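Next up: some structures, all given as C-alpha cells.
Just so it is clear, none of the values below were taken in a lab; they were calculated from the coordinates. Everything quoted here is computed from the prediction, not taken from an experiment.
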Structure P
C-alpha cells in the first residue's frame, strides 16, 4: 500500500494522521496474508482488519468527509495535503483494503476446505443437515425475527447489524413490494452435522434465506440481499452537564448518527441498493457492494472460536504466574522490593489477587483506583464490591467516556455505588486514562501504602492479548505522589506537582521536552545520548519537532510505534538519526516505555500516555521513573529485543511506507515468541548478553 502521495519538499515535516493509521491497518492485513501464521490466526487478523475499518468509519471519517467536501476543502494541512486531497486518498485506501479483505477471505475459504472446514454454499445438504437447519430456524431464528414492510417507520435502526432487503412479487400478480427482515445475527455461524468428520458451517443470513419462504408464503421471493449500515458515533459531550448524564445523552445520539457507509452483498440489484441509499440518505460514493459475506469481523472471530483445531492456531500461551504474589502475603512481598509484570507473558492474576486480598484483609482500610476499561463481569469490580461491603473505603475514578465501553462502565458504576463505593464518573473536559491503584493498610509501624502503576487497563480479558507493563511498589515517595494524584482527581484539579510521578496535563509534556533536550545537550558535548521510545502512537507535532532537533544534534533515536506515526524518519534534513519500527504480532503491542541514555546514567520510564496531543494535553496521564535496577534492566531488555525483531517488525520509510524487516543472514527474531518462551530469562541477567551478540 503506497502512501507516497506527493513530491517531497523542504517544507514537509509531518505525515497525515489518518493515512498513517490506514498504513497500520494494512500491516495487520498483511498478517492475514502471511502464510507463516496458522490458518485460523490469519482469519482472526482478517477479522481485526474489518473491526478496525468499522471503527475508523464510525469515529474518524465524519470529520474527514465534512472537511474534504466543505467550503475550506482547499485548506492546506501540515502534512502538505489539502483537505480535499486527503479525503480522496483516504477513500482510495479504504476501498483498496476492503477489496483485498475479500481476496484474502476467499483464499482462506479454499484453504479451510482443504482442512475439511466447509462453508455453505460449498456444501451438499444431507438429510441430517436439512433437519438441523429446520430445527435451528424454528427454535433459534424464527422467534427473534422482525418483518418490517417497506415504508414503515422503524427508527432508530442500530448500526452494524445485518438485515435482509427482500423483494417480493405477490402470487396474485400485484405490483412488487419490498420488506426488511431484521434478525439478531448472533451467533454469526451455525454448525451442521457432517458424516465424514468435516466441520460444516452455514452463515446466519444463508440459513435464514433457506427458510424465508415460510414468512412470505403468499409471495414469490425475487431477491433477498443482506446489508448493514455504519453510523457516525463521534458526538461531543455537553459541557454544561455532569459527565455521566452527558455520556448517556451521547449514547442516544449514536443510534441516529449519520450513515457513513452502507454495505450490501454483491448481488443486490441496483433498484434495491438505491432504495436503501435513499432511505438512509447515503450518497453513491458511500455505497459498497462487497464480494462476499458482510461483517468479516464477527464472521472470522466466530469461526476462530467455533473451530476446535489447535493445529490451525498458535500454540497455547504458557503464562508465567509469579507465585510470590499469589497469596495473602502479597503486601509483604511488595514491601520487600519492587515488582515488574509484563502481561500477557506474566499472568494478570497477581493484579486480581491484589484487589482480592485488599478486599479480604482486615488491616486494609482504603482502596483507590482508576478504571478506564474493565469489561462486563469484571473480577476487579467484584473485588471492589466485596471491599466496600466489608466496610472499607473504596474510591473509584470510573472513566465513563472510554469509547465503546461507555455502557459497560456506566453499568459497573451502578454496581459499585450500590455496594457503597464512592465513584467519580469522569472529570469534565478531561479523560482519566492513567492506570493506578493505591491501597492503604494498617501495620505495626502505622499506615503503609501499596501502589500499582501500569500502562494498560485493569481488564482481565484484555490482559491476555494486550502487552502491558505494570509496577508494584511501596516506595514512600511514589505512594505519596499517587495519593496527591487521587486528591487532584477528587477536586478536578489540573495542577499536580509531584516528585516521583509526572502527570498530564500538568507537566508531562514539559518533562518529555526536558528529557529530549537533555539528550541533545549530552550529544553536543560528546557524551552518550540516545532515546528508545515505545508507544502506540506518535502524533504531537511539538514533540516531533523536538525529536527532529535532537536528531540533527546527533542523538540516536529508535522508536517502536505500533500504529499512527506522523514523524518522518530517516530524512537527511530532519531525522537522519531516527528510525521507526512497528511490531504486529499475535499480541497487540500496548505498553509505553522509554529509555533516555542521559550521558551514560540511563533513566527508564513507563507511562500510560502516548505522545499525542489528546494524551499530553487533554487527559489525566502518568509517567514514572523506574528506580529498581532489576525492573529497569528488564524493560531495557524487552525494548532491545523488540528492536531486533526481524520477523514481525516493520521498518518505516521517509515516504510513510513500511517494509517488513528481514533476517538477512542474522538470527531470526520474533520478539513476542522469545518472550513467550523466555520471559524469565529476559527479566533476569541470564538474558543480558543475547542482544549483544
Structure Q
C-alpha cells in the first residue's frame, strides 16, 4: 500500500474531521470514508460471527419461540392494538419478530443474523453522527461501540433486538434533529428545516415503540446543543417539548406494565430512599469499570447487599454527584465536552438506575445490555482524553506534522481495536452452546439462583434428573423460596416431567402468592381440583383469577365452562361474551357462546358468533353443521344448505352432514336429492359400523350438534 492511502485512511479513522458535508468532499476523501466504513462494518461482523451458532436463552421463549402472537391468525393486529397480550408494549420489536418468523420460522440463525446486521448498521450510523458533531476520534468511538465485549450480551440475546432496533431509530432521530438544529454547521445561524424535525419525530416515536429507554433522547439533544453552541435557541428548545411529552407518556406505560403485568411490585421491590441512592451510585460506577476491565462479563451479576450503609456507599454517592459538578465548574477551562460526555452517560443510564422498579431487580441491579447506548458517552470521554494525552506527548516530542499526528492516532486506534477483538470473540463463545452461558455465570457468581435454575432444568431434561432436581431445590432456597420463576419451574418439573402433580401444586400456589398474574398456573390448579372432583376450590380459584386478571380470556372461558356444568346458561353466556370480547377470533369461545345462546333461545344473536367461527376456522366441521342447524331452525334454508355444503367439502364421509343435507333439501323441495343424501348417510353409517342417532330428524333440526 502506498503512503498516500495510509495518510488518507488515518485522516478518516483518527482525529481529523472534515468540515464539509459528505457530498462536498473530494472523490479521494469519499473513497477514504468508504474504506473506513467498510472496515468498521467488517470488524463488527467478524466480532459477532460465532453467534450464528448460538441458540435461544432466558426469555427468548416468551418473546419469540413460545409467543402465540407469532403464529396467531391476527397476531400482527394484537401486537399493536391488544397491549395486554404482550410481555411489554414494544410493538415495533414484536412486529420485527413477527416478520422474521414469516421469513425463517423459529430457526435461531435468522434472528442472530438480524442482530449482527443491526449492530453493524447502528455502528455506521453512530459514526456518521459523531462526524457531524465533530467528536474527536469519531471512528474509534464508533468502533468501541461496535465491538466492545460488553455489547456481546445485546447482540447474542435475541430478545435484546429491542436494544438494537431502538438504537437504530434513536440514532436516526438524533441525526435528523441535529440537521434541523444546524449543529452540523457551526457557521450557520439560520433556523432549521422542518422536514428534518418531522422525520426525526417519526423516528423518535418508532424508537420508543421498540424500547422506551429512548425517552431520554430529548434531554441528550439539549445537552449536545449546549455543548456545540453554548446555549439553546428558542426554536431548538421548543421543538424538543413534544418529544419530552411523548417520551414521558411512553415511559409511564412501560412502568405501569412492569408493575401490573410483569409484577415488579411487592416487598422485593420496596427500597428506602437511602437504598435507592446506593443502588444508583453503585450502578453509575459499575458500568465504567466494566468498560475499562471487561472481566468477568456475566448475564447475572451479584445482587448487592444494600441493607447496610457503608463508607464506600457514601463515597460512591458523593463521587457520582461531585464528578459532573466539577466538570461543569471547569467547563470554561477544559471545554464543555467532558461534562457533556458524562451528562450523556448519566441521562441515558438513568431509566435503569433503580428509581423505577423493574423485574430483574429480583436477582441483580445491573446488566451489560443496560449500557448499550450509555457507553457511547464514556467512550467519547475516554477517546477524548486519549487524544489530549497523545497531543501532549507529540508536542513534547517536538514538531510533528498534522498528518503525522493523524497517523499516530490511527495506529493507536488500531491497537485498541485489535486488543479488544479477541476478548469480544471469546465472550461470544460463552453463548455456545446456550447452557454454557449459565455454567459460566455460576463459575463467577455461584449464588445466582436464576442461572442455577437454568442449569438445573437443563440437567433434568438432558443428563442427570436427580442432580438437576437437587440443584433446582438449591436455587429455590437461595431465592428465599419466593422467586415465582423458580417456584413455577419446580412445579412444572414435578407436574410434567415426573408426573407428580400433587407435589407440583404447592409450588404453583407459592408462585401465585408472589406473582398472581399467571393464568397458566391458575388453570393448572383448577385442573388439579377438577381431577379430584373438588369443584368448590376450582371455582374459587377461577373467581380469584378473574379478579386479578380481568383480561385473561382463558380464565373467563374456563369459568364459562363451569357455569355450563352448573346449567347456569346466562352466567355462562356472560363469561363467553367477555372471552370473545378479549379474543374476538377465539374459535372455541365463539362456538361455546353461539351454542349457549341457542340454548337460551336467542338464535338470531347466535348467528353472529357462528359466522365468526366459520370465518376464523373454515375447517371446523361442527361449526358449519351447528351454524346450519341454527339457520334451519330460523327458517333460513338456503343459507343452511350453503353451510352444509361447505362442511361436506371438508368432511365428505360424515353421516350427520348428509342427514342434515337431506332435511334441508326436503324443505327446499328437492325431494330426489334429499333421498339421495339420506341414502348416502345410511351407507356411510353402515360402512363405518357406527350408526349414530341423528340429531336432525326427518322433520328438520331441533337443536345444534354439541361439540
Structure R
C-alpha cells in the first residue's frame, strides 16, 4: 500500500508516514486528515516515499485527502521549506501558519468561481485616465522596465512623491503580460485607501485581499483564487506573502521599513525578506518602496545588492512641508502644549485647514499614582503600568490586556487624591476641546477605531473636511492623503532618543518623517512643529532638512563601530516560564551547549542570558540569549547544529522557548 509523508503542525522538526490506499504522486501538495495520538490532525502531503523506516504494520491509514482543492505547487512547498530552514521552525508549523484555517482543516472552502486565464497578448483592461508622471516617476519606471529577470529595486521617495503611482504602472505592465502581482502593505489600516485605488485603476482585474481580519471563509476563498490563477492582484499584509502564485510577475512591498512585516509571535518570519526570496526564486522584479528605508535595505542599495531609484520631489505639492523644532526648555507647557504649537493650531483653524496632533501613546495617561504612599497602577501580570482610559473609566494594560475599574481612592492607603501622570491621546483630545471649543476634534487610535468599518468611517469624515483637529497615534503616520491637512504637531518625541534599543533612533526618524509627510500634500503648504528638549540633536537636524541620506550615514557609522546589524547578523533564543530562574537556567544550559561550537569556529559570539526589558508579560517571566556573527552563513550553520542539542534539553514542563532569527527587538 502506498505511503504518504505528511507535515503536521506540531513543535517537532520531523515528518510522519501514513498509509493511503489510493494515493499517487498527484496527491503531493494536498491537505490531508490523519490520526494522531488520541485524535486527528490536518497536515500536508509532501512526498510518497518508496520505503519507510518504520514497520508498515505500525502505520495508520489517512482519514481523508482533500482533493477538491488544487494541490499546492512545488514552488510553494519550496517556499515553506525555506522559511522553516532559515527561521529554524518545524516545517509543519510553518505550513499551518501559511495556510488559511479553512484549508488547514482539510475541508473544501465555499464554492468558488471558475478560474480565468489571460493570454499575454490580450488587450489591457479599460481604466480611468492616468495622471501625468513627474520626471522622477518617469525615470524610475523606464529604469525598472528596461531590466529583465530578478532585480531588487529600492524605491526611495519623499512622502507624497507618488510611489503608489509607480507601483500601479509596474503592476499594469505585469498584468498586460498575463502575470500576477503581489502587493504587500504593513498594516490592515492602510488597505482601504490602497484597495480603492487599485480597484479604480484595474476595474477588470480580479483583486484579492488577504489579511488576518478576514473571516476564515473569505481568507480561504482568496487563497484558492490566488492558487488557481484566478486572482490577478493579491493585496495584503504580511501573511499574504504565502499566497501561491502560478504566474508571478511582480512583487511590491510598500513601506518596506515597517516593523509590522516581521512576525513577533510564533514563527518569527519577515514577510519583506520572504517576498525578496520569492522574487529571486521566480526570476522577477521586487520593488521595495519607502520614504525612510530600513537601514539594512539602504546599505544593500549602497553596496549594489539592491538597485536604487529615487523620487526627490512631491508629485502634487509644490514643496515639502517646513519642519521646525520647538525648544520646550524655554517655554511653559500647558498639559503638553507649548505656546508656539497652540498659536499654530489656532492659525490653521482660522484658515479652515486641518491639523494633526501626533502622540504615539493612547489612553488618557500612562499611569495613575498616589502622591501620599507612592502606589502606581502597576499591572499585576506584567512589568508595566496599566494605562488610564478615562473615557470608559478603566485601567488597562496595553501588553496583556488586563483591566480594572479606576479606583475612587488609593487601594493601599485610602487617599482619595490620586492623579493621572503623563499624557495620552485621550487627555490631549480633552485638552484641545477646552482650548478650542468651537473646533471639531477627532481622535484616531486603536481605541477609537476598533473595527475596520469604524476606521473607514473616521477616514471618510476627515476626507470630507468634517474634522478640524486630529489627534492620532502611529495609525496616522503613513499611507493617508488629506488635502486640507497642513499642520502636524508632534508631542513626546524625545522618549525614543535615549532608549536602550539601538534601533530606536531609526524608528523615531522614520516615524517623524512619515507623520510629517501628511502635511501639505496638495496645493496648500505644510508645516511640522516638533516639541523637543534637544533641538540640536543630529536626528532633528537631519529631519528639518528632510535629509534621510545624512541621517542614514550617521546611524550606519555608529552601528559599524558597535558591530550592530547590518554589519553583523543576530539570532535570539527566548524563554519564558512562571519563574524567571527557570527561564534563565534553561538559557544558561543552552549557552553551555553553544560555547563548544562558538569556540570551535570563532565565528559566532554568544552572550550571557539576561531578563528581557519587559521581563514579566501575562504572568510569565521572560529572558533572552543573544547570538551574533559577522557572516549570515556562519550563524545559520551554527544554529542548525546547536538547536538540535537545545531540543534535547529537558526544561520544566511549563517553560516555553523560541528562536528569533534577525530579531528587531534586542
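Some points to look at:
- At a computed -11500 (helix-only ellipticity at 222 nm (-39500 (n - 2.57) for each DSSP H run of 4 or more, over all residues; to 500)), which of P, Q, R: P
- Rg and Dmax of the Cα atoms in Å, for residues 324-395 alone derived as 15.6, 52 - corresponding label from P, Q, R: Q
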